[in-house]
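The numbers here are math on the coordinates, done by the rules we state, and not lab data. Since we're looking at a predicted model, the values are computed, not measured. Cβ atoms are built from the backbone, for glycine too; each structure is taken alone.
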Structure 1
């Protein structure tokens, strides 16, 4: 039996951060939801039950949390930075799908969330 297209998912990560163009967003902050899909080969981990042959999602979360602490005006910039950090810290990742949503954005309209999504591949 052969495995292919293997992904590790972290869905619905809840984070508080200070991103936005408006000055109040940088002072008050907002809640964010982040979804990640990491493509990697974890076939050896699935055969051996050994964490050393896969990606520790707790470590991924810590890297994401650190990047979210750095204020940015644009969510596009935040996800680019997160993807770069994950590729650097976890070289076994070959593709990252990331979506970041701001909860209750201050835009004068009733809106649950706004956000961005992108797929990044290793150079």
Structure 2
């Protein structure tokens, strides 16, 4: 049995997290509310497709996310939450659709925890 390895170096600019093009935000200083197209599309009076996600700092988390993961389409919930974090922001609420919420916290879960950029976070699903 032989083992082999390769060292690969990428020459590319670092990836940074930016919100999706359709996300809009409102801030009151320590809290940011982000609204995505999924929320607006379900605004015809039926809240069945609407969901909200709330991001807050946590003490611990096992799973680590990196910018390249966050920027993937299927992680747009994380993307629209993390793009609005900074030291002054204590909470980010994302108004979105149920599919995005499911992909973020999981289909059977109400919360998830993860680490991003040396900070632990907790995301909780809420009612629209």
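Computing semi-axes √(5λ) of the Cα gyration tensor in Å, for residues 42-105 alone gives 27, 11, 11 for which of 1, 2?
Working: 1: 27, 11, 11; 2: 22, 14, 11.
Source structure for this number: 1.
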Review point. Can you say which of 1, 2 returns -9000 when helix-only ellipticity at 222 nm (-39500 (n - 2.57) for each DSSP H run of 4 or more, over all residues; to 500) is computed?
Key: 1
Revision key, fill the gap. Across 1, 2, relative contact order in percent (Cα under 8 Å, 6 or more apart) reaches its greatest value in structure 2
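Hey, distance in nm of label points 7 Å out along Cα→Cβ at positions 58 and 74 derived from one of 1, 2 reads 3.6; which structure? Display every interim value, and only then the final one.
Numbers: 1: 3.6; 2: 2.0.
It traces back to 1.
Out of 1, 2, which one gives 4.9 for distance in nm of label points 7 Å out along Cα→Cβ at positions 26 and 50 as computed from the coordinates? Mind showing how you got there, number by number?
Values: 1: 4.9; 2: 1.2.
It was calculated from structure 1.
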